[in-house]
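Undergrad: Please find the structures below.
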Structure P
Amino acid sequence: MNPGNRRAIIAALLANSGIAVLKFIGWSFTGAASLLAEAVHSVADSSNQGLLLWGNAAAKRSPTPTHPFGYGRERYFWSFVVALVIFSLGGLFALYEGINKLIHPHELTEPKWAIGILLLGIIFEGLSLRTAIQEARKSKAQQSWWTYIRRTKNPELPVILLEDLGALLGLILALIGISLAAWTGEPRFDALGSASIGVLLVAIAAILAVEMKSLLIGEATNPEHRSAIESATSRHPSVRRVIHLRTQHIGPDRILIGTKVEFDPDLSFAALSAVINEIEATIQDAVPFETMIYIEPGVYTASKDPQSGSA
């Protein structure tokens, strides 16, 4: 994990921990369902930042005979767990609390406490979101935010971005619900605020779960990196053709590369071995990742599908 990722996670952890305490205090004075939902939401988010830090530490373990490619996917696994926590502890609880208060409404007491705490929370969450955006922009380049979340192989920043955005929107929903309940005297507005927060969190959890599932199963590297790998291989003077190429991220900063290549048939075994070593070094210089490379010599046969791996 680079320092920027860690900075964004720690900023979110500090913001959510402090806000969670304030929200519970506010709920104890007001009994507002929206505020309780937001308090539990902040607890869930604080736990999630801890899980992301744990996943990063676990991913640094050295390869073992049982896991010869290392533990880089730990970061994907714990990010997937984060999605489950948001869904269960955050989303489902907020929905339950909102529905329960719709069925059994009760008047709010001291709503000014809740409104003040929510306004303060919006400031803190806004600062945390700004930190995450600043760090994400360093790797986002010209991509849209949605494309960045869909394509990045770095799990932490999309999680923090969506968490912080969800937290900020949740605070606004809670503020609207409690303000309407205080203004109209109808406590069901507060309950609707809690239910709206639940729907929001379930949606965010679903997006994260889908993206992390894809990374856990194994995604190829981005097209530009694949092109760089293919170019680094094919431009060697002893290479006739790249028959097929497979890549897979086995961690955000590590990729597995398997390729079948047709070489000059006049190469001796020793010369072929030297050429393969040269290609591996060129590939390593062409991509910004740690690489594990397997190159298989082969002969291209036009009658066979090159994507099948047969040659």
Structure Q
Amino acid sequence: MRLRRRPTDQPAVVCGSGSPRLGAAICAELGVKPAEAETIRFAEGTLFVRLLENVRGRDVYVVQSTVYPANDNVVELLFWLDAARRASAASVTAVVPYFAYGKGDKKDEPRVSIRARVIADAIEAAGADRVVAMDLHAPQIQGFFRAPVDDLYAMPVLVEAIRGLGLASPVIVSPDAGYAKMARRFARRLGAGFALADKTRSGHDEKADVFGLLGDVEGRDAVLVDDFAASGGTLVEAAERLVERGARTVVAAVTHGLFSGDATAKLAASPIERLIVTDTVENHPHPPGPKVEVVSVAGLFAEAIKRIHARESISVLFRE
């Protein structure tokens, strides 16, 4: 006799307005329906969220990227966590595909806030028992939380997308030293070469100067990899330097495609032939443009939720 799981044994997945499509795709992978819920925006700019079904005694997973408009989506995430906790959920997990303020991970000048730490404190105070994110900008952000944090890698999905391009002689290029370790993992998986661009950033204007390149790219297909693309300046300048050094083609693969400001125009005029991004970011100030290809990480998040819900290890998701 086959026993059915009770509805209360299934995860309750709340899809915030920052990740409606990704949340729905995760639910499809899990074989569950998104939890019935609503978000109301009042004229003065405040938010109201409400769960429309009973989650008492259930494990609740709130899927919400803190993307444009970032501050609104951060606040909405906090409200969803609080609503689930006050509805007597057994546990509340914040699934934050893109963690805004990830760049604010350190105090490297006087009288500034460590913004990532503030957001971490707020998420815990709102009721999160656990956090699942993807490609946090800096490893130390996990230490800002007292609750467990699972920082998933988009690398498996991006690697498969790069393989699909059929590049004859690829070389993986990290646009700065901070992403070099992850870029080397890309290179190992693809059996490709490795190169490193040297970048400096003098202020907070999202402009970077690429002034050096370590590695041989002449006559090869260069693949720039990074955790996110905001203004696009770093990728474009690195691509131009790669072409100067003799790269045959330049493509890029990043986890979070933010495309702020004039990023779309920069990418359109750049030597980058294709930019692969994941669906962690759905809302953009401007359309990403024809060079952008979106691949889904719903399967990775669904597998993580499935294993967390079953009290199983998720270390298999981090294997090389």
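Undergrad: Matching task: 14 is the computed value of relative contact order in percent (Cα under 8 Å, 6 or more apart). Pick the structure from P, Q.
TA: Numbers: P: 20; Q: 14.
The value was obtained from structure Q.
Undergrad: With mean count of other Cβ atoms within 10 Å over residues 65-72 derived from the coordinates and found to be 19.6, which of P, Q does the value describe? Intermediate results must be reported in sequence, preceding the final value.
TA: On the way: P: 12.8; Q: 19.6.
Value 19.6 for mean count of other Cβ atoms within 10 Å over residues 65-72 corresponds to Q out of P, Q.
Undergrad: Further, regarding this structure: Between structures P, Q, where is distance in nm of label points 7 Å out along Cα→Cβ at positions 25 and 113 highest? Mind showing how you got there, number by number?
TA: Values: P: 1.1; Q: 3.1.
Of structures P, Q, the maximum of distance in nm of label points 7 Å out along Cα→Cβ at positions 25 and 113 occurs in Q.
Undergrad: Still on this model: With mean projected area of the Cα convex hull in nm², for residues 145-184 alone computed per structure, which member of P, Q shows the largest figure?
TA: When mean projected area of the Cα convex hull in nm², for residues 145-184 alone is computed for each of P, Q, structure Q gives the biggest number.
Undergrad: Computing distance in nm of label points 7 Å out along Cα→Cβ at positions 105 and 249 gives 3.2 for which of P, Q? Write down the numbers at each step before the final one.
TA: Values: P: 4.7; Q: 3.2.
Corresponding structure: Q.
Undergrad: Follow-up. Which structure, out of P, Q, was helix-only ellipticity at 222 nm (-39500 (n - 2.57) for each DSSP H run of 4 or more, over all residues; to 500) derived from, given a value of -22500? Please list the in-between numbers first.
TA: On the way: P: -22500; Q: -8500.
Checking each candidate, the match is P.
Undergrad: I have 4.2 for distance in nm of label points 7 Å out along Cα→Cβ at positions 89 and 265, calculated from one of the structures P, Q. Which structure is it? It would help to have the intermediate numbers written out before the result.
TA: Details: P: 6.4; Q: 4.2.
Checking each candidate, the match is Q.
Undergrad: When you work out mean count of other Cβ atoms within 10 Å over residues 153-160 for each of the structures P, Q, which one comes out largest? Spell out each step's value before the answer.
TA: On the way: P: 25.5; Q: 19.4.
Largest calculated value belongs to P.
Undergrad: Continuing with the same structure: Matching task: 6, 23, 24, 18, 12, 8, 5, 2, 0 is the computed value of P(r) over Cα pairs in 10 Å bins from 0, in percent. Pick the structure from P, Q.
TA: On the way: P: 6, 23, 24, 18, 12, 8, 5, 2, 0; Q: 6, 26, 33, 22, 10, 3, 0.
Source structure: P.
Bear in mind that the values in this text are calculations on the coordinates, not laboratory data. Computed from a prediction, not measured in an experiment: that's the story for all the values here. Cβ atoms are built from the backbone, for glycine too; each structure is taken alone.
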